[in-house]
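Once you scroll down, you'll see the structures, which are given as structure tokens.
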Structure I
Amino acid sequence: METPATTVARLFCDEKTARRLATYLGESLDAEDTACAAFEDDDGRWQVAIHFREPPDEAALRDLVRLAIDDAAAAALTLEPVGATDWVAQSLAGLKPVPAGRVIVHGSHDRDSIPPNALGIEIEAALAFGTGHHGTTRGCLLALDDLARRHRFKRVLDIGTGSGVLAFAAAKSLRRPVVASDIDPVAVDTARGNARLNHVAPMIRFVVAAGADARAITAPGPYDLIFANILLGPLMRMARPLSRLAAPGGRVVLSGLLPSHANAALAAYRVQGLRLEKRFPLDGWMTLVLRR
């Protein structure tokens, strides 16, 4: 799809800085009007590229970079117009496929390079929650891979499904039906489209719902495996209803947590009868696997 000329902001830096800035900007900027990616280019240099549908407020953008990194990074940021192009596809062109156990999350530009024995999941979105490049999503994928090797699950729930990548990975890995919910109807529509692209649509029932106590979520339960890749606040608020959805012996995978948030989340869920089974620290984020 062709779009009018847009603007791209770039910062060349080390890998750690690139990932940190991409995470910060991915959470701070409007996801519908921007695409933010951190990647290594062909010369081995790391960069952050932020594509904007409309010219951004340059001073405000530099202030965000200053808050996330420092004054030098804010000053080194460059902005330039780019010609008519598919701006999201361009922002993803440098992103490499992300392996997480048997699952490999990739864009359309890498579709033909995925090994035949891998579980490929094709997602076209900015580098934030939901592409597999973010530490929270990849942490959940690694937790799924670990659990799938040791256990069988019959019912799976993905709360806050976003792009749908965790639901797709569960459906492909476990070959079981999945209920995937999100509070945002636009996200649910996008996830449905992604499910068709990944040939898992018949295995997934998408639901627009806030929290974990909507009847469309509770009725098919209890669940043997639940993913909740959100943030600390919502995870704390839904500790009770989410725990009630877990079958005896079931696993609950929590993510969207900074390492400093892990103990608070564990305390809230421990009161509800869940115990820590494993931690997956990755890229400055923490994924927790709990057992009922």
Structure II
Amino acid sequence: MPTSGAASGWRIVLLTVAPAVAHDFTLSLRAQGHEVVALVVPAGIRGLRPLDLEGWAELGRLFEAAPPSLDVLLVSEPAHLTPRLADLRPDLLLCFFFPWRLPPEALALPPLGAVNVHPSLLPRYRGPCPLGWALREDARELGLTFHRMDASFDTGPVLAQGTFPLQDEDTEERVFEKLMLASRQLLPRVVERVARGDVGERQVEAAATFAPFFEAAYRDIDWRDSARSVHLKVRACRFAAWREGHGDARARLQDRWVRVRRTRAWRGEDPRAKPGTLLARQGDELLVQCGDAPLWVVSHRPEEA
């Protein structure tokens, strides 16, 4: 049984690397009468390598996003996770954008179980890169699944699912805003099912697909490709997970490598120039010829040496 009892709410531990999750989920769960006793954050905040300068900046944002009276625990490695969680005596574990696999010993700690939030309609796009693959394959809507956690990634019974439309001009920030809105809408239903002891619906294994890490070569832009293909690549790379820590899409422009972070469609007449030709500038924005039409490079920066 939960350590605190239904009348006084549950002791919930939230595991995430996303500041919006830390803030929004804590406030929502508190409004439902539950106590979020701690926010657990991995020291390798991207789950792939130790904290670098950007990682420390993100960690600072996590601390700032944590509501008052919420302890933030920085766990140095997965082996330390179970004893730290045991000290917190959780009734429920709730994970969203947490890069480590929880060991069976940790999953067995809370009497109400452990719930993960996965940004796809499971069993589609299981794995570390669901948003990246959905965008790479030109999805017109994105999904979200709350599911019970078991020994494997993204295979446990489903508690709630939802979808939201994806617009071609949606930025990374806008996609994340939609994702958070959908998760907040589903969270009360999930809490209700957990309170009833509902185990959820089993996933259909025959429908499962996998969303692995992106291959390093994918990020290189070939201006001979269609403008649409380049746009999809740039956007997908912003949401990708890379096994060896690669980042944005990159391209050769005027004899130098640049990281391309955002693009948008050209709405004019195609000048039919050679692919890779820089056609125009508007402030920091560059108009570049692709294989079939120009494309605006809206955000870019030099590739690090």
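Tabulated data
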| read-out | value |
| --- | --- |
| Structures I, II, by mean count of other Cβ atoms within 10 Å over residues 11-18: label with the highest value | II |
| Mean count of other Cβ atoms within 10 Å over residues 147-154 derived as 17.4 - corresponding label from I, II | II |
| Source structure (of I, II) for Rg/Rh (Cα atoms, Kirkwood Rh), for residues 155-218 alone, computed value 0.93 | I |
| Answer label among I, II for the case where FRET efficiency 1/(1 + (r/R0)^6) of positions 27 and 267 (r between Cβ atoms, R0 = 30 Å, to 0.05), calculated from the coordinates, equals 0.75 | I |
| Origin of the derived value 1.10 (Cα Rg over 2.2 N^0.38 Å; candidates I, II) | II |
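Every read-out reported here was derived from the displayed coordinates using simple, explicitly stated rules and does not represent laboratory data. Just so it is clear, the model here is predicted, and its values are computed rather than measured. Cβ atoms are built from the backbone, for glycine too; each structure is taken alone.
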